[in-house]
Structure 1
Amino acid sequence: MNIHEHQAKALLKQFAIPVPEGRVAFSVEEARAAADSLGGPIWVVKAQIHAGGRGKAGGVKLAKSKPEVETLAKQMLGMKLVTKQTGPEGKIVNRIYIEEGVDIARELYLGMVVDRATAGITIMLSSEGGTEIEEVAATNPDAIIKIHVSPAVGVQPFQLREAGVRLGLSTKLVRNLTKFVTSLAEAFVAMDCSLLEINPLVVTSAEQVIALDAKINFDSNALYRHPNIADLRDLSEEEPSEVAASSHDLSYIKLDGTIGCLVNGAGLAMATMDILKFFGGEPANFLDVGGSATVEKVTEAFRILMADKVHAIFVNIFGGIMKCDTIATGLVEAARTLNLNVPLVVRLEGTNVDLGKQILRDSGLEIISADSMADGAEKAVAAATKA
């Protein structure tokens, strides 16, 4: 789950991590009030969307007067902001963040991610703050310092001192950076983050470090432990079909292809997308109905797939906990309820497979049966191509 910058900074403040003072605004009037409460003389007006690259796209502007804050608020609220991460469709700005100006002497990059290769946390530091880390990695990978943190002992001061020296920081600044990163690592673990990025991490003329920006992603599987974080979810920033799927306990991610996939099990879903691409097709989604799908869940899954205007649907089920006759009954009920009008390719295997196939044959529906995953993928690609 993602949250907005202003929400991320409010969470970081709870861990005594320095951030600039700011106020969120949903209207020009609220922006004016925010500027009044912050006092000035310089304010930064920031568009709040779930995407990076806002500054380059015109979503971060400096204001040197309160009337200029109002003017920028009028421009940003309701605008469609297009960045590299949003794609050409962009995102509508529904809220802005008015923040006090900061004395910037230098900019650094700081990021933390869950690193599956090391089974721990990797901290990334770079002297090239304010630049997207992907760009730094492509053009100057040596500028990125990586610190691998063992979950057993956490980040150690000597690791941060060593990194500070490599960045060419003064003794005082190394101490301040060590304190900052240690607190940030504590926040990362305590909030079950999957990514925490401060870009830029600014150094003031007094050699203090401040999080000028903050991006946090959370492990959605751990949100039950953090109801206060779950409440920060902004559904308007998410794909509507993904929101609908999550409300029915479906694991769904929208893609750009034309073949809808309905699969049970995340691994099988990934393999299904791979084999569709092997035969020249493009999956329209990742959709895992799980091991306990009901008729209602299957119907909702079909509803979501059809809303994506797919050219064909490939159902690939391996019955273990999920019995094939149960999924077959759900498929028939869903197809009839929704008046399915695209080719439907079904591959069933596992528990009660013969009974499941019999239910499909007796349904009277035009269902293309497949004997294997490869056979089903090939038939789905062919059906989608004809559509």
Structure 2
Amino acid sequence: MKFKRIFLIILDSVGVGASIDSEKYHDNDANTLAHLIDKTDIFIPNLKKMGLLNTITMDNKEADAYYTIAEPKNEGKDCVSSHYEIMGITPNKTFVNFNYGPFPRELLERIASVTKKPIVGNVITDAYSAINRLYKRQKETKALIIYTTGDSNLEVAADEEIIPLSDLYTYCEQIREITKNDNWNVAMVVARPFKNIDNKLVLTEDAKAFTISPNNKSVLESLQKNNLQTISIGKVNDIFNGVGINKVIKSSSNTEGINKLLDIMSKNFDGLCVVNLNDFDYLYGASRNIDGYKKSLEEFDVQIPLIINELNIDDLLIITSDHGNDVTMENFNHTRENVPVLIYSRNFIESGQIDILNTFADIGATIADNFDVEKPWIGNSFLSKLK
């Protein structure tokens, strides 16, 4: 069974249980979805019908879609490593994590020397906590607010009235070059512009991730080489540094991302559309906001019928994640978890549980198999299991 269009939705950080190697990452008790269910009265009937809850225990139960879990094989638990793996590649270097302490003094001194800007912050926190805590000092000193949400990112926040957006991007590009050093090799340097609107600090939609280009060819490049569309909605384009992406669509929220997905689904094309829904991770997982995470997942659940209604008979929908971010954990870190994989088409005559995928790359391999393009570096296709 082959499909003309594949829509891949990545629910950023919606993990479904500790991976087999989670103890190495101090995450052996992590389970983002299960703990969210335990702590709230979350209501997600559409995702339940598709089999999402079945992925927590992998009990063989009925579902409207095929469902399984995928196990991580990359060495990190950051967005870049995970998205790379989904698309069939692994980084040639393990990204440095800053989960248990601030950035080293040598790194900050180097940043200050190159950017010619003072630095405030150097804390592990979420974006809104960082800017609300440090805005006054930035206003007084014109300093860069630098922090991390844990794992492998370095975030730089600035009020656009104090540090213009173009300058912020330039500073982040400089920091990206600095952090290519093996000792400081973070996955992403992220520009976080914000504005003071009626005495309330608001993050803008101009956030930008500065990454590095993949070290091997991804499925995206194979599709592009064969004149198939590769459409990015959300931060996917930034993660791959633009490599292998034909069409870039910005999105500042889950709601906007889904609306733009629905618009793309109304268009005629052959190829792949990848959507990253980042609110789960960025707004709620990083800040350990249980109620916000619950509400965000419920809002996505309401969109499921709209997405399914836009599917053509020869379309394939895959819903997955990239890592966990257990909102019940005390720190701000991502969590090393298996991720759910839900697979749906109007053309299916069967559904239910399929074998566990021992790498995220099986998703990319399946996409490559569907479009008869070059097989990725890692992963095995499950296309033949879809009936």
**Message:** If distance in nm of label points 7 Å out along Cα→Cβ at positions 31 and 199 computes to 2.6, which of 1, 2 did it come from?
**Reply:** 1
**Asked** Taking helix-only ellipticity at 222 nm (-39500 (n - 2.57) for each DSSP H run of 4 or more, over all residues; to 500) from the coordinates of each of 1, 2, which one would give -9000?
**Response** 2
**Message:** Taking relative contact order in percent (Cα under 8 Å, 6 or more apart) as the criterion, which structure among 1, 2 has the greatest value?
**Reply:** 2
**Complete:** If you rank structures 1, 2 by mean projected area of the Cα convex hull in nm², the highest one is 1
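No value in this document is a laboratory result; all are computed from the given coordinates. If you're wondering where the values come from, they're calculated on a predicted model, not measured in any experiment. Cβ atoms are built from the backbone, for glycine too; each structure is taken alone.
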